[in-house]
Structures are given as structure tokens and as C-alpha cells.
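Each reported figure results from applying straightforward, stated rules to the coordinates on display, with no laboratory input. What you see is a predicted model, and the numbers here were worked out from it, not measured in a lab. Cβ atoms are built from the backbone, for glycine too; each structure is taken alone.
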Structure P
Amino acid sequence: MNLTDTLDTPAHAALFAPGRRAACLGAVALISLLAFESIAVAAAMPAVAAALDGLPLYALAFGATLATSVLGMTAAGQLCDRRGPYRASLAGLAAFLAGLLLAGFAPDMALLVAGRALQGLGSGVLGVALYVGVAQVVPAPLHPKLFAMFAGAWVVPGLVGPALASLLVQAWGWRAVFLAVAAIVPLAAGLMLPALKRAGGGSGGPLQWGAMRWALLASGGALALHAASQQPAARAAGLFGLGLLAALVAARQLLPAGTLRAARGLPSVVLLRGLIAAAFASAEAFLPLLLTQQFGWSLTQAGVALSAGAVTWSLGSAVQARLHGEAARRRLLPAGFALAAAGLAVLMTPVAWAAAPSWLVLLGWVGVGLGIGLSFPMLSVQLLKLSAPDSQGRNTSALQLSDALVSSAALALAGLLFDPATRQVLPVLLLAFGLAAAAAALSPRVWRAA
């Protein structure tokens, strides 16, 4: 029976068939809430820092979340494989909700940073548990559609998150950004958790927490990398080098053997996820600055450009979900990475050549979104294909750890390359292009040798 036949059977015809409808709806709702929290807090943080007189801790409010998410991802791999995704989801929800409440009621910036650290821990656990748990509820032939749906769950928050956060701050104050999400989390969890509990999972073996010491090292490395871009040039290089060394040492222990040398199969899947995520993150962080400062676009116009990339990301995810057979995926995965690299090249044209029209930036970003939308979900599908049932949690954790660690390094390097005096972003865009081009060149290695 081929993949098309399997998808055509009534039992596997839809993601929202009875028995998995609530799990899928709840997972999409939770991913949307995680996305909204990330996007809305970024938009509201200037108001938070002003209200709490917390500008000295501004960068740490973001860095702490990223650092603790590395701990959460590592812990989730153990919990999913040994205790099942249901228990892992409970732990992640508890930490995420506690972090939202602590941040929402924080009387000062230090406690808000502590709340953000708890949010990072919980979102790190949930990011792994959701993928593993719902993938166990949904049949394997529907995994491409499932991960396309997960990618699509970021689109609406990406479109409305900044505006909605601004409205919440104006109407009820900055605390509403945290507390509104906290009020909805239990509703989404109530849809998803019963299905995960029925699905079971987990080997029942004892938890082995030796990897957590490496996760602590990776977390410290991520925090140092994030802090490097906030330091004067004399100290930034040293801090960046220290953070990068810590992250590399930890990555050798936490990621599948051969990841750093792009070994065929699973190691390359994990590496490519980090490369393409870092390419997107480093370009996205500086795109609004480029459009507003160099080309004179308004903040609203720059926001529309970012939203256009989110829409084409969702479109690319939908296209890959309709593919049937591995041969089509072998062709489209490299094409997706190549399209992302080409989009970055188009985007750079008016930056490097003043005579080129600025709308090429928008055209290029649309191509970047489409290319990543094609490739991102296919990496998740391929990872599950290459993972034994009792290692899906660990491998999904590695996939997201790669995303976090490589993105941290790329963003820190982008901060070092960017010169605030000249506001020149071309070196940053060249970095993003190089990462996407490397992913395109290495993409055939995600399939094992015949």
C-alpha cells in the first residue's frame, strides 16, 4: 500500500476525525498561545520596562527565557520517552502558567525576569511534548498535515499579535498581556490532555538526568551568547567566544552523534533545523530596522512585510502537506532551502545597490517565508521517520535544541556585525544568506545512504 492509498482510507482521511479532534484543536490552541505570548511580550516589553523602571534588565527578560527553554527541551525528551507526553505536558503547562502569573503580577523587573524564566522552562517542555504527544495520536501518514497545521498556528499570532498587544496595554495595562494568556491556557489544555492520557506512551524506565548537566552548560552558553551583543566591543568578543565554546561542548553531548559534521540521516536533520531557523531569525530581527531606517518605511508598512512572510510560510507548509511519496520530498526539501537563500539574495539587492527599488526587500522576504514553510515541516516529518518510538522525545528535543542554540549564536554574531553608528545591516543579511545556502547544500544528507 502506498502513501496515497493510506491517506485515502476513511480512518486516516482527516486530522480532525473522532478520537483525535480535541487533541489537535487543543495543540493548535496551545501553539498559538505560545506564539502570541512570544510576539506580544516583545511588543509590550518597552512599556513593561518603563513601568517597572527595568531597562537595565531589559535584555535579560528575553535571554532568560531562551536559556531556560534549553533546560525545558532537554528535560522534556526524558519525560516523553520514560513517562509519556501526557505527564511531560502537565509539567510544561504548570511551569508556563506559573511563569505567566508571576510575570503578570510582578511588582518589579527582577520578579518579571523570574517569571519569564519560568515561561521559557515551560514552553521548552511543551514544545517537545506537543510534537511527540499529538504525533502519537495522529497516524503517521497524516504527520505532514499535522506539522503544516502547527506551522499555520503561528500565522494569526504573527499577523495580529503586535496590534493586539498594543490594544491590551492601552486598555488594561501591560499586565494584561501575560494574564490574558494565563486565562486561556487551561481551556486549551483541557481539550488536548485527555487524548494524550488515553494514548499513553513512555517506556516506564527510570529517569536519567545526567544530560541535565549538559543542558545547564548549554543554557549558560545561550545566555552568554545573548548577552554578548549587549556588551561593549572590547568585552563582546570574549563573552561571545565563551558562550559559543560552552554551547558547542554541550551540543556534542545533547545532539545526536555526528550532528556537528552533518552525518547522514538523523544528525543532518537536526543540524539543518538549526541552520535554517538561525537564518530566518537573524534576518527577521533586523528587517524592520532596515525598512524603517534605510528605506523610510513606516512601522505599519514594516509590519505588513513581516506578516507577508508569515503568510507565505503557512502557504509553503500547506503545499508540502499535499506531497505524496518520498521522491517528491527529496526534490522539494532542497528546493525549499534554495528558495529561502534566493529570497535573502533578492532582499539584499537594494541594500547593496542603491539604485534597486526597496520593494525587492518585500519580494525577497516573501520568498524566504515560502522556502522555510516548505522545508521546516518536512524536517519534523523526517525526524519522526528516523526515530524509534522510545527515542522520539529525545530526538524531538534535539531538533528544538539545535534551533535554540544555533539561533542564539547567529543572533549574537549578528549583534556583533551590526554597527549602530552606520546602521548597516548588509553583514547581517550575508550571515543569514550563508546559513540558508549551507542548509541547501547539506539538505540531501537528511536521507540515509542507500
Structure Q
Amino acid sequence: MPGVRPVARDRGYAGAMRPASRAWVVTLLAGVVLVAGLRAAAELEPAPRGDLRDAHVVLQFAVYLLEPTEKDLSARAEALRAARFAFLKPSVKLSEDMELPALVVSTPPIAEYAPPDRELLGYFGKGLSDEQKLAASKSERVVVLTFAAERATATRVHAAAMALAAELATELGGLVWDDATRLLHSVDDWKQRAVFAPDAPVDVRYHVTMHAYRDGELIRIITLGMEKFGLPDVAVNDVPAGSSRSMGNLVNLVCQTLVEGGTFAKEGRLPVDIVALRNPAMRESQAESPGSGATGKAELVLRWIEPDEGDPENRILELAFKGPASQVAQEAVLSQVYGGDDEIVYVDHDDRELQAASERARKRLLSFRPKVSGGYGVGERLLVKGPFATPDGGAEWMWVEVVRWEGDRLEGILDNDPFNVPGLKAGARVHVQVDDVFDYLFYHQDGRVEGNETAAIIQRMHSSGP
């Protein structure tokens, strides 16, 4: 079977208007929007050498009105274009022979371009008050702005498009919808994102968002918004929940590298280097608090995949990891780029206070079995500390992210890099017997972290010395 190719090398202009039936099944974990979906298995083809940007770029923003008005929305948008952005050519519709760069203004019935409801705006809303969320969910009018540009003028058009949307929303008292990221913004929040420095590339974090969801036992991450730069979105599959934040940072590094013109030196291989980033805010963020051994650089493998249900209507590249277990390869790359902070502490496990705390942890652990067997809720995860044999006959106790509970056996992903267990690495698939568990950590949906009572005792023992 031939390898999967990109959805479209150059998407052209057809079908820029989105239907009202968008997928609105969402939740939230650690500041990252989560969307339910399924990943389709596919044979992968490496990304080609060179620049992956499309020859043409299409951006679509919209303004939802919060109050009734008799104003002609199309006329107001056209007046702003003519007064401030005359280099954008007015067009009735997107077409192959239109003069570029161009702006198409439309005012579809609200049923054809409906906003998310009030509850979902808790996830899709940026900078919105409760009153604005309610008003937006009941909006009865919308004006849609679709911009088309060639690659050479894409950055200028992007900046103008965001500025025009901000001015129109300010005049009409509305909110700005970004169709690529599926986010609704207050005017103030939008204006903060609409700053384009003339001497530096944009910070992708202001223009691209990430969705993450459990796909079976592990997490899938997918970006939305890279199409605004004429670039593919980036996905990562089979990520342990505990690594999702670090992996999100790595995805940001990939996206920033591509937006800044990074190219594939070899087929399927993209060099990334934090120090080489030209956007200062992104460079500073990526280099913040490096762990031991951090290099800030790596050569990553990316391959084309077909979009899953709920993915952006764009080409998709998967950040691919190879090896006996992809999670081991993931952890190796994350450690290479960002470093690690594992340390070993020697403890007397015969201490009575420590034994009592550990016994309480094992009893409490049993209450979490339904969470594992029935499926974690959004943001939930369970870790247990279990023993792993060392060559000298002792044990090294390490954390394991639990993904399956069968009988008295807990299966999961090793969260630590061993100090004295040859052949075992962070990310490995391992198992721990329930009776051998020393302690647990449970992350609740509301952000609370429960367990690890033994940590304070160990710290006190370690501080007091022998």
C-alpha cells in the first residue's frame, strides 16, 4: 500500500466557509483544550526536503454581534477595508482567478455559522466575561471575513486581517472568532495577539492552539491554526499524560521553527534549535528552567498522516518516534532538548512512620481501580511508586503512570529514568503488583493532587541525615 500523502499540497480557495456542524465535544486539561476523537491507523510517508509552505494562504475570521443593530455589516467591513487596508482587493467570492491579496465579506444566516454555546465557551472563549459568553451564545448576526494571499504577502495579509477584525469588532461591539483555531476572543484579547513585530517572526502561541485527548490509554496532541501560515498542523500520538506538557512545548518548538522558515534538511527530518529561534519571547520560554543535560536541540522525524475526525481541515504532520516503545523514544528526545531533574534518595524502608504511611497509601489506592478500569476523566491520572530490582539485590523505587489495572497487576509507563536498573529507561512499559506499591499520586479533574504522603517523611529523614 502506498504511503499516505498530504490532504492537499495547495488547498486553493474552495470551501473556505465552514458549516455550522462543528465538533463541539471538549474538555480541559492543564490549560490545553481537549477534544474527543479517534485516530485512524495509517502508513506514513516522510515529509519532503525543503519548504512546506503552501503557494496560497486562506484565513477566515468572523465577528459575532452581542447586541442588535441595524447597520449593514458588509458595508461597514468594506468601509474599513477601503479606508485602512486598500491593498486588499474586494471580491464577491473565492475563485482561482481573483486578484490577490483579497478580502471576501459575507453575512450568512446565524444557523449556518452558529457560535458555540455558553458552556463550551468556557473552553473556546478567550478573555470573555460570563456576560459575553451568554450574549455570544445567543448572537443572531455574524459577519465573516475571508482573506486570500500568495505566499509572499501572507504575513502582511495576516497582520491586516487581524487588525481589520479587531477594528470591526470594536465598532460593532462584537467578539472575534478565529475559524482555524476554533476560539472566540474578546477584543482586548484579540488585540494582544494582533501585534506583529516588523523585525521578528510571530510567536505561534498567539496564533495556534493545541487539542489533546485520550486515544485509548495514552494522549494524542494536535495543533490547530498552522494553516494561517500556509503550513501543516502537527500531531503527536501515544503520549503519556505526565509528558503531555513537555511534549506540548516540543510541538511549539516545531511549529515556531516551521513558521520561521525552518526546512527539512533531509527527507522527513527537521532540525530544531531553541537558541536559533528568532522570536525572543518563544526563545526565552523554550529555554526557561532547563534540566540537567539539556541541549536545546534535536533532529526530529515528521511524517504525513491522514486527519482524524475533529482534526483541522489541513495537511497533518506527525511527530514520529521509533524504537521498541515510542514512549522511550519520546522521553529520550524530551530529555535531550529540555534535560531532566531525576535524583536518587536512599531511604530506610523499615522506618515505622514510613511503613504506616505506605500502608495507608495501599489501602487508599484500591479506591482508584474504577477510575483506571472505567476510563479516566478529563485531566485525571494515577501514578504509583513501585520497586525495580537492582544488580546488587536491592530495589530502586520509581513512579509509574498507570494505564491498565488487571487483577493485582498495574501496567503503565515508567515516569523516571533509573539510576541503577540496567536496560530500563523512562517511557518503558512496565508493571507493578498492587501489594508492592509504596505510594500513589492521583491528579483530579479540578487540579487537586492527592497522595504521596511518604514524600514529606522521606524529605525529613533525608534532611536530618544518618
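Could you figure out which one of P, Q the value 15 for relative contact order in percent (Cα under 8 Å, 6 or more apart) was computed from?
Comparing all candidates, it corresponds to Q.
If P(r) over Cα pairs in 5 Å bins from 0, in percent, for residues 163-282 alone comes out at 2, 9, 9, 11, 12, 14, 17, 14, 8, 3, 1, 0 when worked out from the coordinates, which of P, Q was used?
Value 2, 9, 9, 11, 12, 14, 17, 14, 8, 3, 1, 0 for P(r) over Cα pairs in 5 Å bins from 0, in percent, for residues 163-282 alone corresponds to P out of P, Q.
Could you figure out which one of P, Q the value 2.4 for distance in nm of label points 7 Å out along Cα→Cβ at positions 235 and 419 was computed from?
P
For the read-out FRET efficiency 1/(1 + (r/R0)^6) of positions 99 and 379 (r between Cβ atoms, R0 = 35 Å, to 0.05), a value of 0.80 was computed from one structure; give its label from P, Q.
P
In terms of Cα Rg over 2.2 N^0.38 Å, which of structures P, Q is highest?
Q
Supply the structure label, taken from P, Q, corresponding to log10 I(q)/I(0) by the Debye sum over Cα atoms at q = 0.12, 0.21, 0.25 Å⁻¹, for residues 187-242 alone with the calculated value -0.40, -0.84, -0.98. Walk me through the intermediate numbers first.
Details: P: -0.60, -0.81, -0.92; Q: -0.40, -0.84, -0.98.
For log10 I(q)/I(0) by the Debye sum over Cα atoms at q = 0.12, 0.21, 0.25 Å⁻¹, for residues 187-242 alone, the value -0.40, -0.84, -0.98 is produced by structure Q.
For which of P, Q does percent of Cα pairs over 22 Å apart, for residues 251-338 alone, calculated from the coordinates, equal 32?
Here the read-out was taken from Q.
Starting from the value -7500: which structure in P, Q was helix-only ellipticity at 222 nm (-39500 (n - 2.57) for each DSSP H run of 4 or more, over all residues; to 500) calculated from?
Among P, Q, the structure yielding -7500 for helix-only ellipticity at 222 nm (-39500 (n - 2.57) for each DSSP H run of 4 or more, over all residues; to 500) is Q.
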